[in-house]
Structure P
Amino acid sequence: MNSLSLISVICIVASISVLLRKNVPEYSLIINIATGLLVITYLISNFLPIFNHIRDLINTAKISEKYYSILFKSLGICFLSQFASDSCKDAGEESLASKVEMVGKIAILTIALPLFEEVTKTALEFIGVK
């Protein structure tokens, strides 16, 4: 399935979801979540070569494996928290959606903390502070 086909399917599902929302909102939500899972599956399967290429570039540049790990963990958290937030918004739970986004941001900050420490150490070495 190419991107244009996927976009077409999403538009059709969105139309069906709007029609169902009036009479049976539960089915509308289920259809939206199932479509979201389909999209995530598509993205993961089709963008795996891109992730491998980025990993190869990082290895060629001889950058530490922990930075590669931080990058892709953060990217995964971004995708999952956005999906969860959008699902909450579809269910009419705006406050839960904002909390999911906050949890995602804090999780990324926690994962990236070693990177921030490394950047701080490097900056302090450049300015001569030990």
Structure Q
Amino acid sequence: MDTTILATEIAGKVIADTSFWVALVGFAGVILGACITVAGNLLLHWFQDRPRQELDKVRKKLLEQMLRDTRFKEYWRKIATLSRVVGADEETTKRLLIELGARSSEKDDGLWGLLEYHPLDKLDQ
């Protein structure tokens, strides 16, 4: 066998083997880069959203105290009062109330109460 042909065949195999490993390392780099990007975005979102979550937690605690206050007739409270006390707009207050397990009165009077005191099967008085 001619040494030039043998050298050419060996070089071809080395190049093919090298190309495979280069492609494999490149693919692994793409996967690793994508994972790092996703993890970075999740971490960034968590850090950006954390202050709002802490504020919502404090607001929900205050809303729950207000809705459990026994000095008010049947534990119903006006949405305007609830919003004003927690320092949020009505939409944010409604979202927090629903997360707390509260509901609005069936009448269109802007009153809210906890579901445990005002279950849906009990008609509003």
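Odds and ends about this structure:
- For the structures shown (P, Q), mean count of other Cβ atoms within 10 Å over residues 28-35 is largest in P.
- Among P, Q, structure where helix-only ellipticity at 222 nm (-39500 (n - 2.57) for each DSSP H run of 4 or more, over all residues; to 500) as derived comes to -32500: P
- Entry that produces 11, 25, 14, 10, 9, 8, 7, 7, 6, 3, 0 once P(r) over Cα pairs in 10 Å bins from 0, in percent is calculated, selected from P, Q: Q
- Origin of the value 0.20, where FRET efficiency 1/(1 + (r/R0)^6) of positions 4 and 68 (r between Cβ atoms, R0 = 25 Å, to 0.05) was derived from one of P, Q: P
- When P(r) over Cα pairs in 10 Å bins from 0, in percent, for residues 44-99 alone is computed across structures P, Q, the figure 22, 36, 23, 16, 3 traces back to P.
Each value in this text was obtained by applying a stated rule to the coordinates, not by laboratory testing. Only a predicted model underlies this, so the values are computations on that prediction, with no experimental measurement involved. Cβ atoms are built from the backbone, for glycine too; each structure is taken alone.
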